[in-house]
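**Student:** Multiple structures are listed underneath, in structure tokens.
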Structure P
């Protein structure tokens, strides 16, 4: 999951998600047959 944090940090630092700065995001994921994490849903809540 550390690689996912690096990806989000990189995108955020480019300013593309600045409007979402007042929200927390919860990722709902599952593992597929090969063991990879598959994101199914992102839930945003106010901070």
Structure Q
């Protein structure tokens, strides 16, 4: 019984470590593009 609980705990901690590593990777590698200005090429009046 003790061995089973220890095995389950090890698997759970390994999954938690993998998930935490992935979340850290996503947050540390995220680079936002700068603000860009948009220009209107066609007004909605031209569609009617």
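Laboratory data are not the source of any read-out in this text; all were calculated from the coordinates shown. As the structure is a prediction and not an experimental result, all values here were calculated from the model. Cβ atoms are built from the backbone, for glycine too; each structure is taken alone.
**Student:** With distance in nm of label points 7 Å out along Cα→Cβ at positions 7 and 31 derived from the coordinates and found to be 4.6, which of P, Q does the value describe?
**Tutor:** Q
**Student:** If you don't mind, there's one more thing I want to ask. Give the label, chosen from P, Q, of the structure having the highest value of percent of Cα pairs over 14 Å apart.
**Tutor:** When percent of Cα pairs over 14 Å apart is calculated for P, Q, structure Q comes out on top.
**Student:** Moving on to the next point. Determine which structure produced the value 1.2 for distance in nm of label points 7 Å out along Cα→Cβ at positions 23 and 39, calculated from the coordinates; the candidates are P, Q.
**Tutor:** Going label by label, the one that fits is P.
**Student:** Let me ask another. Match the computed value -21000 of helix-only ellipticity at 222 nm (-39500 (n - 2.57) for each DSSP H run of 4 or more, over all residues; to 500) to one of the structures P, Q, and report its label.
**Tutor:** Source structure: Q.
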